[in-house]
Structure I
Amino acid sequence: MSKKPFNKIENGINLEEFINVEEKRYDGRAPDEMRSVKFTRDFTINAKASVLVEMGNTKVICAVSVDESVPPWMRRDNVPGGWLTCEYGMLPSATSDRFRRETGRVGGRTMEIQRLIGRALRAVVDLQKLGKRQVTIDCDVIQADGGTRTASITGGYVALRLAVDRLMKEGLLKEDPIKEAIAAISVGIYKETPLLDLCYFEDSKAEVDMNVVMTSSGRLVEVQGTAEEEPFTKEQMTQMMDLAEKGINQLFAAQKA
């Protein structure tokens, strides 16, 4: 998928001239520094649990709904346990150029992202312990500045943790189905420099961009990495993975807090 063109002028500053990753990035961060992270619990009142996750200027509402029945395909095939699924969407005003609202059938990018979020969260859930119910996590991007899928996974886990705690308190779950925590972060290479937690400007110009999903036990769920022009080396891959692990460990600490 080709990257969208980036507006080089922001608030009168030519970002192409301003950025120098060897010292500081254009937003003032060091190459191995994450954006600020914030979780706001119970951001909406009707969901079983909801969280507003903010990573820099990227903001995503993650809300959990619980249906006391399983999908038709599970009933038809008599599949034991429950199910966890995700939906992802972006508000039209989330981007600088209006994002066309998806109605009816969702686009390929959206489908790819929501499948990624679902796979990631199912990896840390014992579906048998969910019982005959479906948990749906809706991730709605209200402001996008890079890393929306990784923020959705990280915030989605926090919302899921809150929802499961409430289901157990209500006596609807006898055992905790969550096996461990999960979080995700983006990394990449821009001007031959490995960077942690790419904003949209960096992602749109990066020679390599990668998303890493990891559990709190240090195991990998998914690694999505792509070179835009020049292929990257094993050494660069290791550098990016080390940055990702550093960032994800910081996210685990923020999730617990």
Structure II
Amino acid sequence: MKMTSLLAISLSLTTPALAQDAATEAPAIAREAGDGVVRLYGAGGPHSALQKVADVWQAETGTEVAITFGPEPTWSDQAQADADIIWGTSEQSMTAFLETYTSFSSDQVQPIYLRPAIIAVKAGNPKGITGFDDLLADGVKIVVTEGAGVGNTSGTGVWEDIAGRTGNLDDVVGMRRNIVAFEHGSGASFKAFTDLDADAWITWPDWTARNPDVIEAVSLSEDRAIWRDLNVAIAPDADPEAQAFLDFLVTDEAQALMETEGWTR
């Protein structure tokens, strides 16, 4: 077989994988920051606590803060054009963002809050789940959030970290056996939890704080606890007010608001 044919076959086999891993940067998008509005973009979850802080800061300063959240494809192009700040819901998710949002760099990333993974159960906890061991019982239906190599989500790997935390392979096997859905984002996981009438969902405390009529939190014991951070990065060409907002975001006043949804420093 000719060398050119071998090369063509090789490229045809590798191109799909490369396309999946490639950053989604759109080089034709022009940056238009500096419009007097502090613009933040990131995944859903922290947005509601951030909005509480933004409302107070806007009232005190008169500077508008625009918070855009949700699955990354819904805001990616606009963020490349005008984001002053991006937030990550874990270190691995921010690292992925930096592949796309090239106006930001790793040395600009600041971890500012932490929160622990929790077990979300139906309101009233009808299964009586009190901790990790209960997730291994026969018939327990668990939903987990997992990027699966195609989605950028803070939940990637968290269930495995919890199950494998004590070095017991049987715990990982037992938990995996009871997982009924691996969803690519927390919003999709919440929907699956309801649609599948699941008993448990590995997630974060902000979700139970916002939906107390539907789900409640069961804490994991210290030997199972997994924490992920909320981190932010500011663009070099950001509005001058963007840094002032980030400074306010870690004040005592802001910490009290963030703590209402499980974020601590």
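None of the figures in this text is laboratory data; all of them are computed from the coordinates on show. What you see is a predicted model, and the numbers here were worked out from it, not measured in a lab. Cβ atoms are built from the backbone, for glycine too; each structure is taken alone.
Data overview
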{"read-out": "Read-out mean count of other Cβ atoms within 10 Å over residues 53-60, computed value 15.9, structure in I, II", "value": "II"}
{"read-out": "With volume of the Cα convex hull per residue in Å³ derived as 141, matching label from I, II", "value": "I"}
{"read-out": "Ranking I, II by relative contact order in percent (Cα under 8 Å, 6 or more apart), the structure that comes out highest", "value": "II"}
{"read-out": "Which of I, II yields -11000 [helix-only ellipticity at 222 nm (-39500 (n - 2.57) for each DSSP H run of 4 or more, over all residues; to 500), calculated]", "value": "II"}
{"read-out": "Comparison of I, II by distance in nm of label points 7 Å out along Cα→Cβ at positions 173 and 205 - largest value held by", "value": "I"}
